[in-house]
Structure 1
């Protein structure tokens, strides 16, 4: 008998295949005292060397298939295994306490895992805890001669069922065999959700207990449109969803015809649909999906994967490479957005109770201006090779924005001594992701040429709900009518000063949000590359005047996000 599971729709599409439980074997072990210290150390180092060799080989095989940011996870794991301090602590326990390798290693790495896990609310540190746990499991499995689940070894279609999915898991996925993803944990902005959309794999997250309700090999349907999982589907249900999958495949083929088409509504109003990227490696996907440009270049990854503060020359080369590849399309660069939740190994930052509300982004840039000036100089120099816009993140007050602009103009003036035209084509803008900035949008708009609304953070701040906390994921409500009114206020404030208003959060690629955003007058929609053609195709079927009426009806008649979504669903069926 079929069983239906409800979760959060994370990536469009339908997957039908047997379940593949991403669960590890029993890695329990006995703690005992050894007689030969050298033998035990050799066991430990053989395990380390074997794992490192496998990681290097896998990274080499995936280079060119994954972005630099996805490949960086392998370097992170190799660095953990090569950490001399960690190795020293394990060897000391083997030598002094004569512990077996499993016990000595587990004692050391478990201490690091507990420290990282204790940093609640710190998404970056939670991911690092996952990395350490992953290494722990790999080493124990190697020491015990056991095999861990290996998605790279798949040779048949499956639905991956997991408690949670991290970067090391998604980096192994082959879309030919992984037909869907369903997890206990996660929200629409979780790593698993974002990667699933990039890989165009149907996904449902936040199902709470799916791993305890399904067994390996059980047939399962993943409905990534509605967030529904169906265990042991009937023949009729499979047939129904196979038809949906076939229709979606045909629709995707139609989307491919949109690559070179303009982003316009049915009644001829033009917009820009851009892509969010983490490095220049992502640009081929931007071009393949016909983006009108890059609406968000997350520069922090340049810093996070480095063991030193990137020099002006290193940054210049990275920005120049990115803008040249766009062949005349605009590159919107967000200045360094690091902080307590995204620490740098070479730049210790104070530990904070709530890093999302702490020392981060523009606050660090203004406090450490030399680092900020280096980045701005690199961007100014790169602007001679293509269209670049610069936006400042986490702006809260007018004073912060004015100080950031002052520093920018000082660096521009210095470079202009030898390059008089430098920076003439650069547009300056800011992120709107703090509620106070949203409320003060009218005054801020007079200072910049564009806004970019970062809905992921703006939602979590408006709803006082950590977007990395599954217990409050129900408060991720981009279609909440009160929140929609705030977005409209930002757009109207920008337009009153001829300021372009863009959006670079997940909401920009939400098919239910699109007609509302068009109705509000949003100018630029920036999203993951895989969502661009779907959005452009949908946009070309919408009439702006009717979208305006839809928005007005939504805020006049709806009291909840659910009511807005139902209204939009019914409206889309008629239009």
Structure 2
């Protein structure tokens, strides 16, 4: 039977199933991270992005597909996290633009919508790279357009889009050498394929993994009470040790590779080491977890060993606490010029504040703030104009998207590291114009070399560097340059590669998984060869990275 149009009911099904399909596979997408470090968050980012869009669709009672695509696009835009999340939101912004005012979609209109989505997404990226989510979207749309010229069946067009995306995903390692080197496909492209497959399943009315609906009322009440108490009880936002309220549901009946036997007591014991405010309950089919942690990805990874992840949720409690504090204050913050930075770690937050940053958005590697998070921070500043420093390459697009929809002029200084952000602040002058400050702060980024030290989470080889699990990696301006079994050897070797004849100051910020004694040992090792250098030492308190190092 030929299906000639998609109505609002069918579109709602498509969005709902796609959201579930992506959520169930978020941890698998995370595992496709090229770098062997604990920062694979593409699946998490894309899942939270589409969940935001799906929530907006669910709240819209219209029976017009055009109205629903608008809600999906706006919801995804505000919830967009990470580059893949932002690109996905732009893709569906293009879909919305092509379907405005349409009550239903026929085959040709469906194909046109996806093609317009691709065009919009490519325009949103300054330097589009093939072998990424963009390629998967483009080939999928092309196949859909070809099929729409042959048939008026929307199911056949959606099948063609899925097959085109699947074919394109397989080619991503041939287009991006680093993917082939590591032996993975593009993670963002894989996430988009899951969305498209979900669309097709929803359109066909097939069964999907929304099989369990446990009675979670009592559990949710407990979670809300504990969460509210935890957030309210902090005297300062900086006092929150574990900043991400994380919830997962695990389908214990699902088959997963290397599945482990579930034991609730052992499950709770392990999770208790990853955070606080833990609640974990289960029956024979489902386990549900609530925990406050600094590492949401570690919760996802652990839970996925026992079954398939269902709904996942992450809330940034530091932002929530700031909201509570702001709402309780009679005088709203009001400044002429605000500088807003993304950072994680109490020590690093204090460094930024000491340099004149007005507001800190909690986040960074493993947990990218959404467009909405950035907009909220801009609004709370009460400023007439603002500058945002993302301090992470995967947050820059979300920051730019927030700037585009902000009610006040916002400039983006494209900082990719904490070190760049701290250096950029030295060039900030509140008496200068927004444009001059952005230009001067951006120019300053070339004066600093950034280094990061962390542990490898798997064996691989990148750019001729042999890497083994638990090696310490030295990452210079985003490229892995060193892999050693000893942390001091790795960090000192990395610093050697960062130095040149003009180097004067080395700043070392030790993180949560290191300490002052270890950092001083590193400084002493470098001093033996370079007694002319000046050293600064700070307790950054950052997660993921043992050391953040800058050379100026």
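Each reported figure results from applying straightforward, stated rules to the coordinates on display, with no laboratory input. Since this is a predicted model, take the numbers as computed values, not measurements. Cβ atoms are built from the backbone, for glycine too; each structure is taken alone.
Comparing distance in nm of label points 7 Å out along Cα→Cβ at positions 44 and 404 across structures 1, 2, the highest figure is found for 1. 1, 2: which one has mean count of other Cβ atoms within 10 Å over residues 28-35, as calculated, at 20.9? Only structure 2 yields this read-out.
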